[in-house]
Structure I
């Protein structure tokens with residue numbers, strides 16, 4: 001049996017998955033300065049992610065960053081809920097600055113829900 005959060009489990013449950021880009025969607029936009037630099041979370045990011053969780057969505061963080069340990073520490077430090085960190089996840093919705101055009105969290109939540 002696949003365990004929760006494995007890629008196979010997520011693929012089978014993709015109708016309940018929201019994939020959220022980290023940089024310039026969860027975090028404030030800013031100049032790339034390497035894996036170790038993270039900008040503060042955008043206004044509304046934490047509340048929106050908790051609302052998604054409350055509605056039963058699996059939250060995948062996807063990013064070009066490769067240091068998942070640093071990403072997990074950032075998410076924990078800012079109390080941002082997530083289920084999995086992945087580079088190219090299976091998902092029903094992609095909230096990203098290149099998919100659902102992310103302008104603010106209220107608008108993005110309306111498009112997902």
Structure II
């Protein structure tokens with residue numbers, strides 16, 4: 001796996017979900033950008049799969065090497081997709097939690113005004 005994909009994988013595996021609503025929202029935006037890039041890259045992977053099939057149809061003499069490389073690329077992209085889905089779920093859960101906490105703090109502040117002397 002090349003270093004760019006390794007960086008993306010590490011980023012998607014990160015346990016850092018942010019401590020504030022704005023941090024979580026920023027991480028969700030970054031993830032959204034990754035998903036757009038992933039979609040574009042996946043189209044290229046589809047093209048590579050097609051080329052691999054064409055080589056197979058032409059009875060290319062080193063087909064096992066081509067098949068192994070295509071399989072490796074497919075595996076890598078499936079892994080990234082799974083990590084992306086998990087990361088998005090975790091970030092959305094974290095955002096909901098932080099918003100709930102913020103709402104409780106606001107409610108506490110409102111009710112605390114009643115006791116102001």
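Just so you know, all these numbers are worked out from the coordinates, no wet-lab data involved. If you're wondering where the values come from, they're calculated on a predicted model, not measured in any experiment. Cβ atoms are built from the backbone, for glycine too; each structure is taken alone.
If Rg and Dmax of the Cα atoms in Å, for residues 43-98 alone is calculated from each of I, II, which structure is the one that comes out at 11.2, 29?
Details: I: 11.2, 29; II: 17.3, 58.
Of the options listed, only I reproduces it.
Mean count of other Cβ atoms within 10 Å over residues 51-58 was computed and gave 15.8; which structure, I, II, did it come from?
Working: I: 15.8; II: 12.4.
It must be structure I, since only it matches.
Relative contact order in percent (Cα under 8 Å, 6 or more apart) was computed and gave 35; which structure, I, II, did it come from?
Details: I: 35; II: 43.
Label of the source structure: I.
Just checking, which of I, II has the largest value of mean count of other Cβ atoms within 10 Å over residues 19-26?
Looking at the calculated values, the largest one is I.
A value of -8500 was computed for helix-only ellipticity at 222 nm (-39500 (n - 2.57) for each DSSP H run of 4 or more, over all residues; to 500); which of I, II is the source structure?
I
Thinking only about volume of the Cα convex hull per residue in Å³, which of I, II has the largest value?
Numbers: I: 99; II: 91.
If we compare volume of the Cα convex hull per residue in Å³ over I, II, the biggest value is for I.
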